[in-house]
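Right after this note come the structures.
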Structure P
């Protein structure tokens, strides 16, 4: 099950000749090397790049310069495409070979530095695209703290439904409304029931919310009818990004029964552009969250000893809000919360194993969302619905403004990073969206 033992690419003593990659707090040091899809502002073609400091490495350009061979060359050949799907389909052997070679090319002392420099572009000179052509998107509900907090708002006597601790709950989302970091989000209209004794009206949502999540990209696919054993699940996972599942809470309350989320969720879901690979995350794998006393044992298809020992992820997740007034006054964004993926009740391997347990097929580039990630304290809550207790306890902002839910002009930014003594901090970059008024 452990695909990625620690190796030279995790060595904290190694530096890059790209100076900005060595700065404290840099999201993209030599030990990260995340993948994304970019378009130079001077060109119409998109292709795959690797982030290093404040620059993007054009992988296909390096291939044309003869810098790759063997499995690394096979992987690099897919990087001339306008999505990551073909690279994702290759599997861990090829991803690791490409990562190791790029690490060597970007490390201090690399003899090929002069050639590689010709294929580096400043991030300010490129436009980022969605990382993959995402055919299918499934959003889970994997945070026990989130499920319990939200459940207590609507079912105080019974916050968790009976199935929660037996299986990773999820719904199939809409892939076509996934958007990349920086894309504005228009306030949606929908049926809203303002008073219990009155019929609903078609109105712009008054309770627009964000949800801080991780997105998990599927690598090699799986044929229809063939479940993925949990022991093999890590082989099917390529990497992670940030995900903001924008939600219209008043629409959701009215429409979700009996079939679950629909228009309240499918108007936009934002993704960060850089995908941090599972190999880069190897130093930050931790034990899965402990199950509470009295919890039922998981069914055998959802249990593997190695998954319990290192199936969790130590990823800090921050939510920042900047209102229109804050921008006018040149004030920095205000931190709303700080959570961590270590608090997820279900692991990525369990999510994938359950997803395919009925024979559901997977395709390279399919996306799994973790669901809102919340922790035990109020400052760990991953959405305004929880944080403001359904709007009853508004958040106080430095300008004197308050927020129960998002208003037009509000800009939400998610950030994520991994830290552990003895290893270099790596980041996921950012995922930002600004709310525009309705149509």
Structure Q
């Protein structure tokens, strides 16, 4: 794909970068060795230090107001701003970092005070998350899992009317690269009548997208579907680690609890809604015979432009593969077009009862599996509940995750005539 007619950056590593070209400019929170946490923006192989850019007077007007909020050690104040302020800062950053920018020479003189090599940065969860809600909008995953748990009734009748979700645990959200400790809990062994307690034996990942909330609503008010999409600041990758044996025992009658609350991994960069605008699509048509969403969930504009075309990928690298120098093995490729509900429908539904959403709240989409083998976003689906082992290039097999296994999530947006952008990685290694 030729992108020669698109603006380039004087930060040369950004040009042709798989994730962070000039057209992306995602926000995050980082610190350098011995330094304090502050806001930053990914550009190529570097992190632009927003605190330094702010203190050296790089921003004017509305962009300066937004930069003051975005330079802090948590992005909640930045997320709380309206879209025009955020867009002003993004436009200013684009102009500053573009090839031939009037400020190029002055910025280059700041050297690594302004642009920190990414390898020297420690990344953090980008905002304080007051509440985390995990949805279930991947219909193929819902059907596949339903078949395993309820063979005669895989998809319950409410699924096509209600964007299903559960309230997750914000305290165990962790940034990519954080080790994930195997949980313990109660399980009911096959054929047993009494549960046992011990370490999870069926540890799994879930390939999801994270949705970061911007300005929310007051308690008792709701966000209408027509404006719901505008309240979303940006997106990340999310791995909803799952203890399947704990889940099978505990999920009735109220759903997941300890099987999910032990860890959720996030990619550190918030890919802004504005960067994803070229990759918006019409929401795929519902299958013949499916109900029309109720009026509070239906908006023509949202149906025409509310879906996103993001390719999602999950890879596995075992400890033995690392020792043998074997690269990570791709398990599946899927896409956000497999969402049965749009992000705006998730926001509208979450707030329709008067539930308050706040800047920095996080949603998970639920596992975004595709309809075919090779597109499944969890081992539960790939192995049909542990019946069929996956063969790895090292000669090992897996039904569920073992100590030393590392799961890597990636995402990429591609479109003819547009510069491809990515999300960076979401990684987590299992420790016992």
Structure R
């Protein structure tokens, strides 16, 4: 434990300085203290994707570092060799000891006065690529995706819209609620999101109809990528759960609320959510988040304590993460006018009712086998104030109280051409500010049938 703590302290030390000048920008999400992992290639090429690390406005090519002899004693280790993979899965499966060694070596390569002590321009260009010139991918091959419902504020707000007399179901405070999502439709930030079609039935309709969703929404979430898995039929103890978490990303669980309202009983979300889930490309490791640990959110008086398999003194003391999350919206009209995006939400991940460790431990509690690269969504991150709510369903009270936007536009739900941008950051006194980059997507028109039986967009 002492060696692990020393490694994390070493790489998050706020006095560290990089020779990459953009890493010093106070507004950057990616100073040398962050070092998130992702998968990239040069835009416009057919190169095989490979593992990189974000630093300032650049990508550090870990394969190129290996070729330049910069991995030192790690050159022949599984962690270094995993960097040639077109996904993070091999690295994720190696476990924390390998991750920590690789992170420390990457930090040494990037430090001013580190190993080596000076970089000539030609060598720097061989190991760095501007992020603006990189194509970024979903960072892992996701075998399974599970989305939870870990914000009690969100559960209560949504429950009140549909069940005013019984907003929070009795199991919520006892068990982390989740559903199995669709891994095949998880897409990288920047991928357009086509408006889905499906069955819709309003309260006044005699029968359902099929057509494009009229109530398209976003959901502001944090995603956790699983590292080493567990064997089928075995459980993961709550105190061991974080050893199975590689890192966190931003996640937008796009939702068609009208489709969802008609289909969700009795088995829960299906086509209303399986059409697209967007994730940010850079995975922020738990080592980078170490300075931003906070206690788990306190439970209100009278709430039951978690059952023993979800209870840990350590998790209660430091299982939360002080991550500020935001939603920004830029409509097509705003882009045409050159107007900036407007912030709709600013929330706190630390307020979640269930911790990341509790979500993972519960997922495996029945012997379900988690695997490297599996994705766990937190569920919508919401607070009590209107501007802390993480989806339009809550903000607009199911469309009854539309938002007023700059320029005279209003929104009850998303319209074609709307761009949704999620951002996340961590900051506190005595630590270097880090961020998650952006998770963005533009809504495009739905597909429809033409008279000739083909498909078109509307």
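Computed from the coordinates by the stated procedures, all read-outs in this text should not be read as laboratory data. None of the values given here were measured: they were computed from a predicted structure. Cβ atoms are built from the backbone, for glycine too; each structure is taken alone.
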Assuming 1.7 is distance in nm of label points 7 Å out along Cα→Cβ at positions 31 and 423 as calculated from a single structure, say which of P, Q, R it is.
R
Quick one: FRET efficiency 1/(1 + (r/R0)^6) of positions 55 and 247 (r between Cβ atoms, R0 = 30 Å, to 0.05) came out at 0.30 when computed from one of P, Q, R, so which one is it?
P
